[in-house]
Structure P
Amino acid sequence: MADDPALIFADNADRAGTHVLLIGIGDYPWLEDGSEYDPMEHEENAMGMGQLAAPSTSVRRLADWFLDHFVNEDRELASLSMILSEPQPSTYAHLRRTTPQCDLPRGSAAEVAEAAKQWIKRASKRRDNSVVIAFCGHGVHSGNPVLLCRDYGHNTENRFEGAIDFEQFRIALATRQPDTQLLLIDACRTPDLEADLLGQVAPGNPLLALKSLTERDNAPAVQSVHFATSLYTQAWGREDGASLFTEALLKALNGGAADNMSDWWVTTGRLHTVLNTYLQRLASSAGVIQRPAAQTQEFRLHKPKEIGVDLYVSCKEPAIWLEKIRIEALRKGNLAEKFDHLPPEDPAHPPPAECVMRLVNPSQNPADVLYDICARFDAQSQFADCSQQIIAYPPTVGCDLPVSKRQ
């Protein structure tokens with residue numbers, strides 16, 4: 001373990017497991033506003049790209065989720081590694097950490113290649129293992145996806161020396177032993193401005209070499225590849241939070257992508273469908289466009305203990321949102337969730353004509369997914385209290401309140 005500073009958690013039990021590698025690159029010294037950035041020398045290679053805040057939060061939240069919530073009795077969490085590029089050297093603390101606390105690798109191409117080597121070496125001990133790799137950072141499309149490591153642009157004569165050739169990596173990974181492979185790519189896929197000079201050949205480090213498929217009985221691994229955004233478009237993140245893709249992904253993993261046709265497992269096929277549902281809403285509320293893309297093969301990933309469902313409460317009478325309202329979700333007559341809506345400070349700028357609540361079903365039994373959604377107004381309000389019954393199955397459910405005015 002000492003020779004792998006990226007390793008956070010390892011369970012060396014002799015059983016099938018899930019091996020996770022998380023890569024978050026936010027600090028790019030040779031891009032705009034970076035510590036080594038010189039416009040005269042680096043502006044052309046930077047192509048307008050700068051520093052990112054979301055990868056750090058995104059990767060830390062994903063690490064927390066895998067250590068705290070991941071459930072797969074067939075392939076329990078066997079290892080988790082992390083690379084994190086922040087302005088200062090980073091550490092990560094967790095109660096389940098099994099390795100000594102140390103600075104994490106900061107995401108140079110060489111560090112990513114070394115962490116990937118150790119990760120796939122652990123995972124290749126058994127054919128029935130599963131692997132997960134997630135990347136959050138800058139990316140471009142130059143014939144194929146190219147993911148930018150921390151040292152992108154350091155070599156001004158070969159800017160892609162600090163990059164990953166994702167397609168060649170994906171193909172090589174499919175020749176390795178782990179049977180099921182989930183790849184999560186949270187990066188822009190905008191065209192490289194110099195793609196025409198590169199002959200549509202994707203530059204960068206493939207990280208892994210191809211192996212003969214005879215070592216896998218002449219069949220590649222089952223892969224499910226999920227991109228945060230469609231070809232030639234941008235992926236978005238928050239300056240004070242995670243990326244939109246990570247927000248959608250965590251909602252999906254926390255039950256939104258549970259599939260009733262697969263005994264409520266989160267499956268890779270269902271994951272893409274639900275990511276699209278969540279991302280459309282998140283992107284719309286942020287005033288951007290972002291649609292995920294995927295190359296999916298089906299396998300079971302995670303079975304949540306509880307299933308979360310986003311409830312969107314709306315009303316055909318928009319004036320209700322100018323008043324104080326308590327919205328309650330009752331399950332079996334008991335309060336399950338509540339939301340206190342306050343009137344806007346400036347009535348000329350009313351809030352969106354809906355509110356969002358997160359319902360958590362203790363089970364998917366009929367009695368546990370049936371809710372009464374109640375709207376309670378102040379005594380002096382012109383509107384009467386009302387309620388509507390809903391069935392809360394993932395990923396989302398709507399409730400149009402039947403509001404009427406007091407007589």
Structure Q
Amino acid sequence: MRVAVVLIVCLLGACAPSGAPSERVVRFWHFWSEPSYRRALQELIAEFEQRSGCRVELTELSWNEGKAKLLAAFNSGTAPDVVELGSDWVAQFSSAGVLWELPRDSIRPERFVEFALAPAYWKGRLYAVPWVVDTRVLFYHRGLLQRAGLPDRAPRTWAELEQFAERIHAPEQGVYGCGVNGADAHRLYKKVLPLLWSFGADILDSSGMPVLETPQAVAALGQYLRLARVGLVETQRQLDALFLQGKLGLWVSGAWLAEKIRHLPTAAEYGVAPLPGVRPDTIGISFAGGEYLAINAASPVKELALQLVRFLTDGAVAARFCRTVPEAGFPAESAFIEDAQLLQIPYRRVFAQQLRSARMTPVHPRWLDIEAAFEEAVVRALYGELTAEQALREAQRRIRQLLSSSAPAAE
């Protein structure tokens with residue numbers, strides 16, 4: 001019987017065409033899981049598959065669990081060939097040695113917007129490619145400004161924003177001058193850092209050590225705390241909802257909110273503008289986020305994976321994706337930030353303008369730990385436990401302490 005089985009297997013093997021090429025497969029894990037986002041990505045992937053003669057196996061991740069799944073996959077040796085990483089995640093992966101160092105001649109970094117380049121590198125070596133970038137702008141409710149006797153325009157300085165908010169603020173009527181992020185993990189720092197930057201301060205210096213005990217940082221956080229007195233302290237989700245309901249006068253948010261407003265019958269009641277500056281002749285520095293594509297150092301199909309990365313990050317291809325998915329923002333390739341079709345939607349011109357005055361978080365493998373320590377201190381100040389100066393001193397101490405240890409946060 002054993003001889004018969006072996007004979008059958010051999011005969012079957014003889015029937016298979018000799019030298020038949022095996023299917024080439026690239027595994028790609030991404031975060032575009034919402035149905036319309038998924039369709040837009042699948043259309044681009046289908047085009048790449050046709051061009052390259054390979055198959056791309058897509059796996060969707062959620063923002064709540066995706067990073068933990070990526071870490072687990074790299075730790076277990078089951079990570080995909082290509083991964084999408086948020087701008088403040090890249091350093092944790094590149095510093096751990098799990099990403100492939102991209103060949104010097106494979107990508108032209110100079111074609112990307114300058115602020116998006118730093119996260120792509122670790123110790124001078126390129127490990128990721130910028131894909132799309134976006135920022136935050138100031139939203140204002142024209143009806144509430146008019147009711148408060150204010151001009152039909154956005155405030156031009158942070159001090160004027162506080163004055164506008166104070167005039168609008170009527171909590172007894174369910175109306176609030178401005179929105180202020182409170183204990184909202186991974187979001188609060190995105191509202192406070194722009195103030196620090198606009199006031200001439202920063203959270204880390206060029207060596208990666210905290211620099212929060214400066215007069216400029218104290219002034220910036222003091223401004224944020226004063227806004228809380230003429231606004232509502234809540235989560236991003238709640239404040240977005242209240243703004244759409246016409247209960248919030250001024251609010252810093254992103255393209256997802258602009259897209260919702262664009263489809264409202266009352267869209268004309270809302271306006272968007274760049275963040276205010278310290279002086280009326282400057283615009284403020286906003287937070288910029290981005291998505292990056294990187295290749296697993298252990299991938300057996302690195303060259304094919306690189307073809308996929310180069311295809312998706314090409315400015316023209318990324319622009320097509322952003323036109324279909326406005327929440328994606330703008331292509332990271334600088335020549336396509338001013339893409340005419342992207343700017344046909346009026347609010348996008350404001351976002352494009354703000355991107356010229358935007359920054360990303362510092363590149364540090366322990367950024368999530370740093371972020372948590374900073375946010376915790378700010379929350380204590382918001383609820384009156386600490387002054388601005390005390391909160392920054394506490395954040396400085398905590399960040400120094402955690403940087404003296406070596407293990408980064410798991411998530």
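Each reported figure results from applying straightforward, stated rules to the coordinates on display, with no laboratory input. Model, not experiment: these values are computed from the prediction. Cβ atoms are built from the backbone, for glycine too; each structure is taken alone.
A value of -13000 was computed for helix-only ellipticity at 222 nm (-39500 (n - 2.57) for each DSSP H run of 4 or more, over all residues; to 500); which of P, Q is the source structure? Attributed to the structure labelled Q. Structures compared: P, Q; top value of relative contact order in percent (Cα under 8 Å, 6 or more apart), i.e. the largest, recorded for Q.
Assign the value 63, calculated as percent of Cα pairs over 19 Å apart, for residues 254-325 alone, to the correct structure from P, Q. Clearly, the read-out refers to Q. The value 92, 52, 43 for Cα extents along the principal axes in Å was derived from one model only; which of P, Q is it? Answer for the origin of the read-out: Q. Looking across P, Q, the calculation of semi-axes √(5λ) of the Cα gyration tensor in Å, for residues 102-165 alone that yields 44, 11, 8 traces back to Q.
Where does the value 4.4 come from, among P, Q, when distance in nm of label points 7 Å out along Cα→Cβ at positions 46 and 382 is the thing being computed? Computed on structure Q. Once distance in nm of label points 7 Å out along Cα→Cβ at positions 150 and 222 is evaluated on every structure in P, Q, the highest one turns out to be P.
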